[in-house]
Structures are given as C-alpha cells and as structure tokens.
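Multiple structures are listed underneath, in structure tokens.
Nothing in this text is a laboratory measurement; each read-out follows from the coordinates by a stated rule. Quantities reported herein were computed from a predicted structural model and do not represent experimental measurements.
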Structure P
C-alpha cells in the first residue's frame with residue numbers, strides 16, 4: 001500500500017496525481033501502457049473511487065492519460081506542437097519551435113491538371129503541371145505527407161534538392177515570394193498508402209490542410225495539400 005497523507009494541505013487526489021506523474025516520468029508507466037484499474041488504485045492508496053477518479057480526470061484533461069471505452073486508461077504519447085498558420089513554411093516553423101525537421105522526396109513528375117488545378121493555374125487541359133510528393137518528419141517521426149502542384153514554368157524543381165526547405169529555395173535562389181495564401185482545414189482518413197508512410201492504422205483520422213499560394217501580383221505559385229498525423233502532433237494558432 002502506498003501511503004497518502006489525509007491530513008496534508010495537498011488534497012489526496014492531488015497526491016495520487018503526482019505519484020502517477022512521477023511513475024510516468026521515471027518510466028514505470030510508459031507511453032501506451034495501461035495503468036492499473038480504478039479498483040487496484042483504490043486498494044493501493046486506500047482511498048475512495050471518487051478520489052481516484054478525480055486524480056485520473058485531471059490527468060486526462062491535461063492529456064497525460066487517455067481513456068478507451070471498455071478497455072481502460074492509458075498513458076498518452078506526448079504531442080509536439082505545430083503552427084496551424086504555416087506562412088513561414090514547415091522547416092522554419094519547426095526550428096522556431098525547437099524541433100528538428102527533415103524531408104524525404106517520394107516523387108516528382110509532370111501530370112495533367114484537374115479542373116480545379118486548371119482554374120488556379122490557367123492554360124489548357126493538355127498543358128502539364130508539376131507534382132511533388134514529400135514525406136515530412138518532426139524529430140525523426142513521420143508526421144505529414146505533402147503533395148504540391150506547380151506551373152510548368154517551375155521545371156527548375158526537377159534539378160533541385162527538394163529535401164530542403166521549399167520556402168528558402170524559392171525565396172533565396174529564385175526570388176519567388178508568397179504574398180497571399182488561402183488555407184482550408186478538413187478531416188480525412190488515412191488511405192492504405194498513407195497509413196504505411198505515417199506508420200499508423202488505415203482509416204486513422206488525419207488533418208488535411210489545403211493551401212493556394214500567390215505572389216504580390218496575384219499570380220498562381222503553387223497548390224499544396226498536406227495530411228497530418230495527429231498521434232504525435234497538435235496545432236496552435
């Protein structure tokens with residue numbers, strides 16, 4: 001039995017909460033582990049169910065623990081934070097937040113535009129555009145899949161290292177700057193291919209951002225679609 005001091009100025013549920021936090025910190029309970037059920041915690045600390053539930057509620061509210069209906073309470077995986085407003089680019093956002101970004105180019109090719117893409121870029125249906133697909137990592141964890149489309153005038157991309165910051169490449173080497181962007185947010189579900197790349201279960205919920213970037217003259221620069229895995233990530237505005 002673990003001793004809890006009922007006469008302390010610190011409420012008993014807060015004492016239990018701190019003990020559980022310490023067990024997570026020292027590795028007794030690891031990310032993904034199921035913690036003991038309420039009845040076992042009641043016996044260990046010699047307290048009521050109400051006291052245990054109060055401690056667990058605080059830890060769940062703080063995203064230290066999470067509950068799965070019918071299965072129990074588990075230790076949550078800490079989530080990295082990422083800026084929802086991405087006008088400075090993924091790479092710079094990561095560095096500003098103290099995270100290490102990296103990128104793997106999956107493909108680059110010419111494709112024929114869809115009707116919406118054609119409406120954005122202009123031209124005719126037979127004019128190809130450029131498509132790149134990149135897997136982006138945060139602290140070595142695969143976090144998002146980015147699919148971009150560019151006008152054929154950006155064919156220089158075929159000769160560039162696209163495993164670096166696209167924003168820095170465009171700004172510093174080609175003097176191409178984003179002046180305005182429209183971003184939309186949706187929820188989608190991981191396809192079989194996406195689940196393999198992000199190392200998650202198929203049909204897991206993903207956050208989908210779509211961006212339309214233009215220069216100061218209103219010219220179309222590129223379209224971006226990014227699907228984010230939320231298992232290790234949360235956004236702030």
Structure Q
C-alpha cells in the first residue's frame with residue numbers, strides 16, 4: 001500500500017495530525033485550520049482501502065505519505081486511534097519524527113473488560129456528533145470488514161514493544177489527556193507516559209462552559225490548538 005489521501009493546509013514546520021478511530025480529517029477541519037496558522041499540516045485518512053486493515057501496513061503507508069509530500073521530518077500529533085499509529089511510526093521511523101505528542105491515545109490496553117465497559121457507557125455516547133456519525137457511517141458503508149477489523153485491533157492493541165522503542169529513542173515526546181475522558185481513563189494516560197518515558201499533562205475541564213472529554217481535539221479546537229502550541233513550544237524538535 002502506498003501513500004494515503006491527505007488534507008494539507010498552511011506553511012512552516014510540517015505537522016502530521018493523525019485522527020481517531022472511524023473518523024477522517026474532515027471532522028478535524030477547524031482544528032487543522034487553527035494549527036495551520038503556524039505549521040504545514042498534513043492530515044491523512046487512516047484507512048487501508050486496498051487491503052485488509054493492518055497496523056504495520058498503515059504505519060508504512062503514513063511514512064509513504066510523508067515521502068509523497070516531500071517531508072523528511074515532521075512533528076507528529078496523534079489523537080486516540082491515531083495516537084497508536086503515531087507511536088508505531090515513531091518506533092519504526094524515529095529519524096522521521098522530530099517530536100511526538102500523543103493525545104488521549106490508544107497504545108497500552110486497559111484490558112478488554114475495562115475498554116468494553118467504557119465503549120458502551122452513557123458517557124461515551126455523549127461523544128457522538130453529526131460529523132462523527134457521518135464519518136463512521138461512510139467508513140462502514142465503503143469498507144465494513146476493514147472497519148470491523150480495525151475496531152477489533154483497537155480493543156486488543158497493547159503496543160508495549162513499540163512504546164519501549166520510543167522510550168529508548170532520541171525523539172522528544174509528551175502525552176496529553178482530557179481530565180474527563182469517558183473512553184480512555186486518565187490512569188491509562190499516566191501508564192502510557194511512563195512506558196514512553198515522557199511527561200504527562202492532564203487538560204482540565206472548566207465546567208459548565210467546557211467539559212474536556214475524549215473528543216476535545218475536534219469538539220474544542222481552539223483549546224486543543226492552544227495546548228498543542230504550548231506543548232510544542234516546550235518540546236523542541238530533535
């Protein structure tokens with residue numbers, strides 16, 4: 001599989017934005033526009049449209065996407081499912097990643113019982129929106145088997161070896177987590193940061209105005225862009 005379809009915006013230092021499960025860059029358009037004020041943003045569709053879904057294949061396709069867009073090194077921001085891809089990319093191609101920012105990411109499993117409980121909880125249902133439903137339904141209509149296999153991988157994934165490879169690399173890295181994440185618990189973020197050998201920062205809610213949940217990178221794009229900018233400012237590129 002070669003390069004992925006990608007949304008690009010802005011100029012400056014390249015920044016790779018990797019989206020969450022079942023979604024597309026279209027859900028993150030406002031976020032992309034804000035990040036593009038200071039970066040050349042590349043946001044690919046994380047889909048293996050010409051083959052069965054496979055983690056290693058998708059990581060290689062992301063690297064091929066950098067090649068196709070003439071990007072040698074890039075700051076990587078991965079959200080949720082995209083965070084797992086970001087960890088895999090950094091583990092396999094540390095020379096291509098100038099810094100890693102993992103946001104409410106998959107990577108280390110909290111266990112099937114815990115993630116199943118949270119996936120079908122009332123709090124998780126609040127993450128639904130028109131844009132999310134549009135992306136997931138479109139994906140399911142076009143590639144139902146791929147979507148199902150990707151979901152099953154997400155339930156089981158435990159990237160211990162990849163996290164260790166990131167830990168021993170020279171890539172600057174940090175982990176951000178939503179205070180009220182209803183899907184992936186904050187303790188999992190702390191464990192992920194420990195495995196990656198990185199800092200760990202919790203983004204607080206400000207009720208009743210803002211509840212920082214798993215979907216905050218696209219539900220609250222201005223807040224997300226602000227935290228990305230502040231984090232990258234304190235995370236010099238390698």
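At-a-glance table
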quantity: Per relative contact order in percent (Cα under 8 Å, 6 or more apart), the highest-valued of structures P, Q; calculated: Q
quantity: Label whose coordinates, when helix-only ellipticity at 222 nm (-39500 (n - 2.57) for each DSSP H run of 4 or more, over all residues; to 500) is calculated, return -13000 (choices P, Q); calculated: Q
quantity: Test item: Rg and Dmax of the Cα atoms in Å calculated as 23.7, 79, pick one of P, Q; calculated: P
